[in-house]
1. Which of P, Q yields 20 for relative contact order in percent (Cα under 8 Å, 6 or more apart), as computed?
2. For mean count of other Cβ atoms within 10 Å over residues 138-145, which structure out of P, Q has the highest calculated value?
3. If you work out mean projected area of the Cα convex hull in nm², for residues 2-193 alone for P, Q, which one comes out largest?
4. From which structure (P, Q) was helix-only ellipticity at 222 nm (-39500 (n - 2.57) for each DSSP H run of 4 or more, over all residues; to 500) calculated, if the value obtained is -17500?
5. With Rg/Rh (Cα atoms, Kirkwood Rh) computed per structure, which member of P, Q shows the largest figure?
6. 13.8 is what came out when mean count of other Cβ atoms within 10 Å over residues 130-137 was calculated for one structure; which of P, Q is it?
7. If distance in nm of label points 7 Å out along Cα→Cβ at positions 50 and 162 is calculated from each of P, Q, which structure is the one that comes out at 1.3?
Structure P
Amino acid sequence: MKPKALLAQLEKIRPAAGYLFLGNELFFRDRCRQALIQAVLGESSGAGEGLIEFDLKEQPMQKLLDEARTFSLFASARLIIGSNADAILPRRVTSRGDSPEAAPLAAYFKDPTPGVTILLECRRYDWNSREDKDKLERVAKFFSTVPQTVELAPLTADEALAHSQRVAKQHNLDVAPELLAELVEMLGNDMARLSADLEKLALYLGGRRSVTRRDLEVLIPEARQSGVFELTDALARKDRSRALHLVDTLEKTGEYWPLQLNMLARLFRQALAAKEQGARGVPQITRLFQAQGAPMWPARARQILEVGQKFSRLELERALIALFHADRDLRRERPNDRIVIEQLVLQMTA
């Protein structure tokens with residue numbers, strides 16, 4: 001089950017006897033957790049006596065189950081949360097998950113206590129990691145008798161952008177789609193960070209004006225390394241004067257040039273790949289990279305398209321060679337990093 005499905009389900013029907021949260025995505029994890037608390041305990045009841053938490057790294061599962069079996073004199077409904085659920089897994093889990101260690105849990109869910117909901121959380125692993133995915137599947141097998149499993153996988157770029165737009169709207173934050181897309185990329189689709197930073201921007205601006213890139217640089221550390229977007233635009237237009245001016249500005253802010261070159265090289269590699277595949281529009285570029293598992297959204301696709309239009313295939317290849325040489329030179333002993341970067345700009349805008 002996806003988080004959205006759980007949130008929709010909890011609005012319509014009573015909570016199940018048990019839930020398993022799998023994955024380390026925090027944005028929806030917090031929302032699903034809060035929705036479950038409200039569904040089990042009620043909007044106005046708060047946590048009180050009805051919310052009980054166990055750390056399964058420190059306490060055995062049997063203690064949690066004993067608590068679930070014990071009727072409470074003070075709470076008619078209870079939510080019992082077991083964090084670090086993966087800590088109780090045995091070394092081997094059968095394909096059916098019917099190991100002896102899982103038997104008490106299976107027995108409980110055959111006859112659960114009325115009014116009690118158990119939430120087990122495994123936040124250690126990332127669904128986007130191949131190695132972690134195998135571990136998550138192993139956890140899912142072990143807890144296969146839990147009635148509902150919620151997969152908390154990291155959001156795609158498109159999903160993060162869509163949710164960021166909703167969060168910005170909730171905070172009455174006026175931010176351009178292109179700038180918001182850049183912020184999504186800067187923070188690696190981390191919706192928890194995006195939500196917090198958008199709220200921070202809303203408090204900072206107080207509804208007085210639209211968000212600017214300078215606002216991002218003031219409040220968000222990652223944005224201070226985003227000058228590559230403007231520099232790339234200048235290089236794509238072969239605007240040498242503008243590019244050198246941006247180099248001067250970035251130099252004064254203490255820019256870390258190897259990171260900027262890495263981002264530039266990635267953009268030019270994508271532009272060359274798009275040109276070689278004959279992608280000539282934003283939809284085609286988006287489909288091309290998404291089919292390869294690379295996050296892509298319209299703002300980035302338009303940038304790739306523009307670079308591909310401004311540079312021929314031979315020029316893109318030469319630009320990548322120049323970027324390689326510049327990156328190599330930055331790692332050598334030299335009198336000044338700026339000389340290396342200015343030489344790169346001269347080569348790419350020739």
Structure Q
Amino acid sequence: MAKRALGPFQVTPIGLGCMSLSHAYGAPPEAATSEALLHRALDLGYDFLDTAALYGMGHNETLVGRALKSRRDEFVLASKCGIRIDAAGERSFDGSKAGITTVLDDSLRRLGVDTIDLYYLHRLDPKTPIEESVEALADAVRAGKIRSIGLSEVSATTLRRAHAVHPIAALQTEYSLWTRNPEIAVLDACRELGTTFVAFSPVGRGFLAGGVPDVGALIEGDIRRAMPRFIEPNFSANQALYAAFRRIADEVGCTPAQLSMAWLLNRDPLLVTIPGTANIAHLEENFAALDLILPAGIMARLDGLINERTVSGPRYSASMQIPIDTEDFASPGVAATGTVAA
């Protein structure tokens with residue numbers, strides 16, 4: 001599959017989300033395992049890696065910077081600012097110039113680089129107008145600290161306001177067969193403005209890859225334990241959808257994870273996706289989805305099987321929903337989106 005634009009860059013449409021190497025889905029792997037995975041990713045042809053200051057409270061950036069220091073010219077590097085966690089574990093959102101500057105300088109130090117290719121505002125700060133946050137990021141572009149600006153989990157309205165201050169290279173939001181929120185307005189706004197849409201969690205946080213056969217086996221600290229779609233009776237209802245989905249994957253001759261990503265890449269020729277994994281076999285499996293071209297009939301069957309009307313349960317709990325910019329995400333039959341997990 002041909003490379004796609006990511007702001008000023010050209011990247012392979014499947015990148016690597018590095019979050020799970022540090023937190024969110026249970027105990028992260030040993031450092032040596034994580035470093036081996038990152039090197040294997042570059043060897044395979046992954047050329048877009050996504051991290052954040054939040055992931056492991058700096059651990060993820062340190063890991064990526066240390067492991068790939070000698071191969072920095074082989075990939076586009078993305079990171080994020082805007083969420084802080086204090087010593088008590090309390091989250092706060094800071095899109096102020098001072099806050100962005102402090103986190104960015106820390107990110108540069110942890111990553112061991114002078115410049116970050118794509119730097120996202122991880123979440124909208126309700127105390128700071130988006131125009132002020134983007135102007136702070138634009139200052140960082142002019143200073144040579146970052147090359148382009150991204151936003152994460154914002155509405156189309158916020159994207160347009162931000163883009164009026166400085167071009168927004170990328171907008172990142174969860175998107176998959178079972179999470180269709182971006183289809184309401186965000187995807188259209190991205191096309192209108194020339195902003196690349198970056199889809200995270202393309203396999204439904206492992207669910208659409210068959211990675212959660214028993215939700216009770218998820219270890220303490222796994223964020224999915226608090227997500228409504230993984231809680232009964234929603235979980236069993238969604239498992240029935242997955243069983244039918246797996247049969248289509250068998251028919252196509254691919255794995256469910258590959259079918260999930262192929263659906264995204266065949267549905268929109270402009271977007272980029274960043275599946276995450278801590279497993280080298282899954283890393284290789286995911287990348288092979290680049291070779292899948294799905295017939296129109298298969299696409300239609302997938303759309304009809306798993307969508308905002310057939311999936312049981314909202315994406316997030318009420319507490320996870322609070323900090324999210326949802327101005328144009330909600331519509332009849334579509335749950336609002338948002339979390340601070342990615």
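Laboratory data are not the source of any read-out in this text; all were calculated from the coordinates shown. Remember, predicted model here, so these are calculated numbers, not experimental data. Cβ atoms are built from the backbone, for glycine too; each structure is taken alone.
1. Q
2. Of structures P, Q, the maximum of mean count of other Cβ atoms within 10 Å over residues 138-145 occurs in P.
3. Values: P: 12.3; Q: 11.3.
By mean projected area of the Cα convex hull in nm², for residues 2-193 alone, the leading structure of P, Q is P.
4. It must be structure P, since only it matches.
5. P
6. So the calculation was done on P.
7. The structure behind it is Q.
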